[in-house]
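Presented below are the structures under discussion, each in the form of structure tokens.
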Structure P
Amino acid sequence: MAFMKTADQEKRGAALNSVLAAVFLTGLKLVVGLASGSLGILAEAAHSGLDLIAAMVTYLAVRVSGKAADRDHLYGHGKVENLSAFFETVLLLVTCVWIIHEAYDRLVVKEVEVTASFWAFAVMVISIVVDVSRSRMLYRAANQHKSQALEADALHFSTDVWSSAVVLFGLVGVKIANGFPALGFLVKADAVAALGVAIIVIYVSIRLGIRTIEGLLDTAPPGIAEKVKGLVEAVDQVQDCHAVRVRTSGPRLFIDIHVSLDGSLTLKQAHQLTDQVEQHIQQAIPDADVTVHPEPAEDLGSRPPR
């Protein structure tokens, strides 16, 4: 029988490929950046270095998040993915501080000669190709397995494509300035490109930060409570659905609800009906972990508002 990868194995494989790609790009950009003196490429090397750390954290998070629930983590270990995304956000912001500082120095304080060599252009083109490939791979795995950690990684690396394009623009400016002295002001294009990288990274950091905080604070996905209430109240014999609570933990969605049923139902009948409610929700929201608390409809009037 052919070997079939589990979801956890596929997620780990995607995260490990991302780590290997980050190792390759970081080393390549660092060598070419130091040789050419390009701040844009050195900024990209620093960015890729933090990408490597972020990719490693993501890999570890994916491994840990796949562990089953235990007595100390009753909802599983999925929040580790949110925590890794938060760590990645901090790293991105640190990168921005360094890039902006260096770009300011080169624009205002000091002169640094940049060599727009063949290898400088080649490394950025290679970077774009690798980043496009790994971001697509990560997006596929993230969508298939509902992994926030892989999705954050994919978003991170897809923006690397744009930041690399900005650096290419800066190198083109330097090349033009070297060939046409009248356009000497373009020699600063490399530093301007580095600022462009910083702006892109700040934008990504804000997006990742918002999503990470929402996940850590158990913010429910938009419209999910209303969707669950509508699904449950469409089930025969369910008179009311209330006290809907939804939280995420990694790829899992945990749903707790109260339903009002006919008070004359036997315990067995009520249990069968709650099973039906769970199945109805899971058909619309696969892999949801659903808990249903039944209440007799007669108690509706005496129940305190929720």
Structure Q
Amino acid sequence: MLGRLARLAEVVRDCPALAASAAWWGGQPSLEFTAASLAEQLCRVHDYDLELHMPTKAVLGQAFLVAKINMLKALGYSLGAAKGPQALVVRVEREVAQSIYTKLAEELFESIVTDERCEPRVRKNAARHLMRIWEERLVIEVDDFAPLLESAWEARTRVVPVLGTLLGTHEVFRLFQEARNKELFDFFGEDHVGEGELLAFEEFLFGLSYEELGKLRAHMALEGRPVISLEAARKLLGDASGLGPTSSAAQALYSSYKKRKVNAVHRALTGAPGPQRTAEEWVMLAVVAKERD
């Protein structure tokens, strides 16, 4: 597996620089095609066909990252079966998590680049982040370009929601304790933050959708109960809620993001109530918007 991963890395390394490969887009080669031109191209692409507009180096790099994640997970399974040293098990788990967070952060930037609701300047800044990830694929990880996200996700994987009154007091306190970077709380604590951002943060905090939280609150009101237990919520929402035990906290968080993202897109398209972006998107939009052109 390591040999196959090395060969895939060599293919990625052998691809031309992004600006050079982008020069052939549209059948009009030009030596003056720059990174800025590529960023502009990406911002004109819709989310549903982005992959067919990405340079080959980017597509192969994404395949490399998934192959790396799978190899590390296999190594973790082998260590567990062989009852390997706990310190090594923890180190492998950390590498798996960091690679998953890298993939997740890349998808966040792709979401911003293809979001027509965002200002062109913000989308171009996000595109530049994407291009750096694609160009430096073999040496870059999430802590190199999005340390805030890594801190937030690491903290969230250590927080087990208790639900209770669904006010989130316990969960927020635990998240604040675990987070190395407090910028996430600075953003959601600002006066200008609207209802959509707060609802998105609530989804992130509990790991449940706006609709699932609404179902729990309706049940509590019907039963006349001020609190709800985690076990009762599992029974009410079923296994698909994601409240059950999982073998990989990082992978569970990735699944949570994908679920929240799909729901947010659906609400944006249909006008249904609830957050139309994920909490992570709101935070990164604010971060990218502050960057210079």
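Once distance in nm of label points 7 Å out along Cα→Cβ at positions 81 and 225 is calculated for every structure in P, Q, which label goes with the largest value?
Q
Computing helix-only ellipticity at 222 nm (-39500 (n - 2.57) for each DSSP H run of 4 or more, over all residues; to 500) gives -21000 for which of P, Q?
The value was obtained from structure Q.
A follow-up question, please. As an exercise: P(r) over Cα pairs in 10 Å bins from 0, in percent, for residues 9-96 alone, calculated from one structure in P, Q, equals 15, 32, 22, 17, 12, 2. Which structure is it?
That value comes from structure Q.
Out of P, Q, which has the highest value for mean count of other Cβ atoms within 10 Å over residues 137-144?
The structure with the largest value is P.
Can you rank P, Q by distance in nm of label points 7 Å out along Cα→Cβ at positions 65 and 257 and just name the one with the largest value?
Going through P, Q one by one, distance in nm of label points 7 Å out along Cα→Cβ at positions 65 and 257 peaks for structure P.
Can you tell which of P, Q yields -0.30, -0.73, -1.36 when log10 I(q)/I(0) by the Debye sum over Cα atoms at q = 0.07, 0.11, 0.16 Å⁻¹ is derived from it?
Q
P, Q: which one has mean count of other Cβ atoms within 10 Å over residues 201-208, as calculated, at 23.1?
Source structure for this number: Q.
Computed from the coordinates by the stated procedures, all read-outs in this text should not be read as laboratory data. Predicted model, so just to flag it, every value in this text is computed and none were measured. Cβ atoms are built from the backbone, for glycine too; each structure is taken alone.
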